[in-house]
Structure P
Amino acid sequence: MRTPLVTVILPAKDAGEYIGTALETLTRQFDDAGAVKLVAIDDGSSDDTGALMRQYAERFAHAEVLRNPSARGLASARNQGLVHVEGEAFCFLDGDDWLQPRRLDVLVARLRELDCDFLRTDHVTVTGSQRALVRAPHPWRDRALSPREAILPENEATMVDYPFAWAGIFHRRVIDGGLAEFREGLHTAEDRPWIWRLHLQARSFAVIDAPALLYRRGVSTSLTQVRDRRQLDFARAMDEVISVVAQDPQAERFLPKVVWTALALSSHHLVRARRMRPQLRAEMRTGIRDMLGRLPADDVSAVLGRFDGPRRRVLARILRQAGRAA
């Protein structure tokens, strides 16, 4: 049996309502059923997610279904899948998303043609019956470039602000170089330090056009919809971003971007925290305060001065607590 062209890592928890769609679309990617290896991880589901994974696995020439008796979280489940990658390419898919036909066929071909470490694509958000195209924030397409040159400017959306692991494909070199794994135990924003490490340390990347991945919004189990303890990991994830960038030889060049991102995301989470239980809200604020306290004071002041009034007001108190002059 020939080696698959691409391994698809598909972790899911309690996704029985949607995962059949995700798995069905994987069967429509190549003419050759042996081109895809499915690595499905049932992360402690209490519904029929695992049963559907095992049922569909029979339709692939290469497939493994892993089961965690209790949920380990998306980051850890993806790392489990990385151990089972075969072939020269791999990608991620979430259980409530799906692919247009032949997306992976196009991605594998372009990865070879451009000889990149990884490719990124646009995606389509689906909210009920409405669909919207979300473009990867990069001005050039179909050109192999240094990922480091796609990080700046700090005050505009760039590729490190487009961290979605499922929006592309990766060469096996990314695993071999130690750049594919996610921080174990993070339950939200796990892709923030991951995307920064990729863009700082990978050799080359490109943004291309391809058949779409469709991202389902408004799912009740999605972390974008919940306000529980898992959301506290946002500050831990940004702490790791700070550490990753601080170790880079060009740290001074990229730190203003980290500051801008940390302040923007903190203001967003502080607003959301108003709807949390008081204890969780206090923990969220403490985590954000400690994380912001690690940032260079001059850069914080410079970036804050360019924020609009509402965001400055949201951040003012917590920056004072972090020892910053707001």
Structure Q
Amino acid sequence: MNSKLYGIDFGTYSIKIYKSRQGVCFHQNSVIAYKSRDQVIAIGEEAYEMYGKQPDYISVDFPIRSGVIADYDTMLSLVNCIAMDMARAGNKMKGGSFVIAVPTEVTDVEKKTFYDIIDASIIRPKKIRIVEKPLADALGCGIDIESSLGALLVNIGADTTEITVISQGGIVLSRLCACGGNKFDEALIAAVRKRYNLMIGPRTAEQVKIGLTSYGDTELKTMKACGRDYVSGLPREREFSSDMVNRAIAEPLELIIDDIKSVLERVPPEISADVYHGGITISGASSALAGLQNYVSEATGLSVNIAPNGATSVVEGLGIIMENPAFSYLAKPLRRTYYEND
């Protein structure tokens, strides 16, 4: 087994790297702060702390948007910085082999960009293979993807939600919904502006969302947060309730529910029976929202399982693929991935 074998999940919110036989060795925000393209100040959590607070001469950028690489040059700088940071920590990726998780419902060009970023970096990889992200996610959630029983997996990411039906080691149906954790934050920011005439930032909205979202909980919770008053322009502190947050987030959640129902309407009857008995598995960083299980279950009439490792299920699934020869067929070279029907 190659000791320098790495699996990478390029998430919109965070980047996770798994080293074979060692586990997750890197998990930080996919953010970079720089003064110019060749003068990087910080990456990861340190850069995220600057977000919304930086002076004009510093740019804080999220090079991955909606699950794909939106800024090639900035992403290349971020990958190079990650490689240098890991080398300093004793994990030298240079010359290693890589398995990259890519979304299913994006174009071939967008998928190829993930490959190109690693290939063009200072890592100088020996080999790069591609894995469909839902298959890695399912393995990381403990789903038997080779079973004849169909499974419905919903991965709620930062910008997108990927809804996938899996059976017998392959993807039967997949749908990418342009709604995720960031849309929840935006809905909360709009609700606070409308109700309190208060402007809060995305980081504050995220903290309030995590602290107060509680579908199915009858106990009313409250939390104080600061923002800028729209009328006076001065800093103000307001107390928010869990009821207000639940109502704000319900609208984008309904978009996800509608797409889940749309996928269920298209699956073969036999798989519908499997999903009815097996339920829905929800993963992704936003799967940890309190009460989400109850909300989705009531909306669909199906049982819902929340992955305990939702934030890292994809990269842990890559680890299973790298370490278990039985799943090696899931990791395909670029040519086979995009031209296998030629």
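Every read-out reported here was derived from the displayed coordinates using simple, explicitly stated rules and does not represent laboratory data. What you are looking at is a predicted structure, and each value in this text was computed from that prediction instead of being measured. Cβ atoms are built from the backbone, for glycine too; each structure is taken alone.
Supply the structure label, taken from P, Q, corresponding to mean count of other Cβ atoms within 10 Å over residues 247-254 with the calculated value 19.2. Please report the intermediate quantities before stating the final value.
Working: P: 13.2; Q: 19.2.
The correct label is Q.
Which structure, out of P, Q, was Rg and Dmax of the Cα atoms in Å, for residues 23-86 alone calculated from, if the result is 11.4, 39?
Numbers: P: 12.0, 36; Q: 11.4, 39.
So the calculation was done on Q.
Given a value of 0.95 for FRET efficiency 1/(1 + (r/R0)^6) of positions 175 and 271 (r between Cβ atoms, R0 = 25 Å, to 0.05), calculated from one of P, Q, which structure does it belong to? The read-out comes from structure Q.
When Cα extents along the principal axes in Å, for residues 95-230 alone is calculated, the result is 54, 42, 24; to which of the structures P, Q does this value belong? It must be structure Q, since only it matches. In this comparison of P, Q, the computed figure 1.00 for FRET efficiency 1/(1 + (r/R0)^6) of positions 119 and 191 (r between Cβ atoms, R0 = 30 Å, to 0.05) is attributed to P.
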